[in-house]
Structure P
Amino acid sequence: MPKQIPCLWFDGQAEEAATLYTSVFPNSRIGAITRYGPDMPPPMEEGDVLTVDFTLDGQEYTALNGGPQFPFNEAVSFQIMCADQEEADRYWDRLTDGGEESMCGWLKDRFGVSWQVIPVELMTLLHDPDPARAQRATQAMLQMRRIDLAEIRRAADTVDA
């Protein structure tokens with residue numbers, strides 16, 4: 001299968017976004033930066049950043065300064081599968097700085113990009129072989145913004161009398 005590289009469309013913030021993301025994710029770097037040349041169409045001017053290639057822990061991305069026509073929305077999000085609560089909290093805190101929290105582990109960063117910060121244990125709880133336990137875990141998660149594994153475990157293990 002051909003390599004797939006997500007391209008994220010920004011309104012003049014491509015380099016700023018790539019800089020943030022490479023500071024948040026380990027083993028990350030900014031690669032090539034291309035600039036608008038002379039006589040290129042708006043919205044940018046000659047010398048402004050056109051694209052930024054960057055890598056987040058081995059996954060390549062391109063950030064494009066394309067203008068305001070296509071803002072981000074929740075129809076596309078990036079899942080961050082975290083080893084534990086501590087790692088999830090680190091990503092949550094960094095990515096919500098200047099952004100906004102949503103529900104069930106979803107957030108928008110300050111550029112409007114949607115992320116899902118998911119401790120891998122959450123998936124185990126939601127797919128528990130005991131359907132009642134899985135349902136209790138799911139119901140607890142649906143009440144949360146930031147995922148709280150301890151609370152979801154408690155809910156999963158609480159059987160109504």
Structure Q
Amino acid sequence: MTQINPTAKFPMLVSREQARNKIADAIRLFVGRGRRYSVKQLSNGTGVPDWQINAALIDGNSPDNRPLPPEALLSVALFLGPVFTSEWLKLSNQGAFDLPDEDEPKPGDVACDTADDAATVTRAAMDGEFCADERKDLRVVGVRMMSRGARLAALGNAA
């Protein structure tokens with residue numbers, strides 16, 4: 001059995017400042033002048049107090065910055081959705097997607113949609129590289145494939 005040295009000091013893979021700034025940047029995509037929501041609207045929609053949102057928006061290196069507590073961050077994520085969550089999860093090379101809460105998909109529809117998406121990827125890959133136009137299409141196809149995969153995973157959980 002391998003022992004872990006409790007006195008070893010290794011740096012975190014993501015710094016506190018990076019995490020705080022990335023979350024603030026993700027909030028700013030949705031909140032502020034010219035954006036979809038004001039701080040007040042986000043507060044009303046999530047139950048997170050205005051002051052906590054404002055404190056999280058301050059530069060991550062500032063002593064005035066206060067990170068959102070986990071329950072507040074998750075409330076904001078639930079309200080703003082997977083685009084917001086994916087923005088700050090990029091620091092961990094991960095992304096987010098909506099889990100389905102809709103009716104069960106028809107097996108034939110899933111099979112046809114999956115085959116269509118696979119054909120799109122195959123056609124794009126035939127020449128051995130993805131050109132700029134294909135990359136735009138593949139982003140849409142990839143999101144569709146992940147969403148469909150989430151629906152299938154939810155079916156597995158319901159079994």
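Bear in mind these aren't lab numbers, they're just calculated from the coordinates by the rules spelled out. Just so you know, these numbers come straight off a predicted model, no measurement behind them. Cβ atoms are built from the backbone, for glycine too; each structure is taken alone.
Here are some notes:
- For the structures shown (P, Q), distance in nm of label points 7 Å out along Cα→Cβ at positions 7 and 127 is largest in Q.
- For -19000 (helix-only ellipticity at 222 nm (-39500 (n - 2.57) for each DSSP H run of 4 or more, over all residues; to 500), calculated) the corresponding structure among P, Q: Q
- Once distance in nm of label points 7 Å out along Cα→Cβ at positions 87 and 135 is evaluated on every structure in P, Q, the highest one turns out to be P.
- Highest-scoring label, criterion being distance in nm of label points 7 Å out along Cα→Cβ at positions 23 and 103, among P, Q: Q
- With Rg and Dmax of the Cα atoms in Å derived as 19.0, 73, matching label from P, Q: P
- For distance in nm of label points 7 Å out along Cα→Cβ at positions 39 and 55 computed as 3.7, the structure of P, Q it came from: P
- Of the structures P, Q, the one that 5.0 was derived from, the read-out being distance in nm of label points 7 Å out along Cα→Cβ at positions 47 and 151: P
- With mean count of other Cβ atoms within 10 Å over residues 15-22 derived as 15.8, matching label from P, Q: Q
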